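The numbers here are math on the coordinates, done by the rules we state, and not lab data. Here the structure is a predicted model, which means the values were calculated and not measured. Cβ atoms are built from the backbone, for glycine too; each structure is taken alone.
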Structure P
Amino acid sequence: MISEAEIQRTFVLDENSKEQFKTIESKIKSERLFQNPNLNLRVLAANLDVKEKELSKLINQCSETNFYQFINRFRVDEFKNLMQSPKARQMSILGLAQEAGFSSKSTFYSAFKTIEGVTPKQYELSLNKSG
């Protein structure tokens, strides 16, 4: 049987983890770390001054995704913002994806389709219709 003290420790750890995760998320956004196309767990951990295993565990538990899915969500959001900026008229879809931090066309297309449920081109066409 689990003791009350053990339940409390687990809950406190959970609250601390959630707070730490929120701090990490906001730093990734504010410093735009996701735009680094060479970003990996080691680079991010060093940038955030967190142990790799700890960072991986936080991302897995708090976002319920793996590292790359977590980072690609930021990149897709950035791509969507760029699509609605003046840059969208000057750059190709792939150019905007690279600006958002994607280094490969295939990774971008598959991440975008998984997250948004449509292809980047379908998304662009829907913006043009609503614009």
Structure Q
Amino acid sequence: MFKKHFTLVEARQQLPLVKSIVADILTRGQMMKHVIASHGGKDLPIAARRIIEEIETLMAELERMGCYYKDWNFEHGLVDFPAIVDGKEVLLCWRSDEGDISWFHGAEDGYASRKPLPVEWLIS
């Protein structure tokens, strides 16, 4: 399903850069929401279009790395890292207010289904 699969170690190595990119996405997402709200919901102003392009560029950078941004409300900065664990495709799940990658969910499941990483994954 995914082109790249991370080990937990690889995902954690990418986390500092991912954190920086997600912080930029969240900042721009909040800016975009403010611009749209102050414009009264009419035609999208040029400023909002530029911000959207910047957000798309940042999301594309994450995708080039092999991970995926998942918070379209720009509140929590969710990122999924595809992985293969015990022969199954899963998504290692990180949220911008978390210091480390400590959660996962099935490839077809969402954030609400995430579970703590099993101890054996942490020591392998």
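Tabulated data
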read-out: Answer label among P, Q for the case where Cα extents along the principal axes in Å, for residues 45-108 alone, calculated from the coordinates, equals 48, 23, 19; value: Q
read-out: Distance in nm of label points 7 Å out along Cα→Cβ at positions 61 and 77 from the coordinates reads 1.2; which among P, Q; value: Q
read-out: Identity of the structure behind 112 (criterion: volume of the Cα convex hull per residue in Å³, calculated), options P, Q; value: Q
read-out: Source structure (of P, Q) for helix-only ellipticity at 222 nm (-39500 (n - 2.57) for each DSSP H run of 4 or more, over all residues; to 500), computed value -23500; value: P
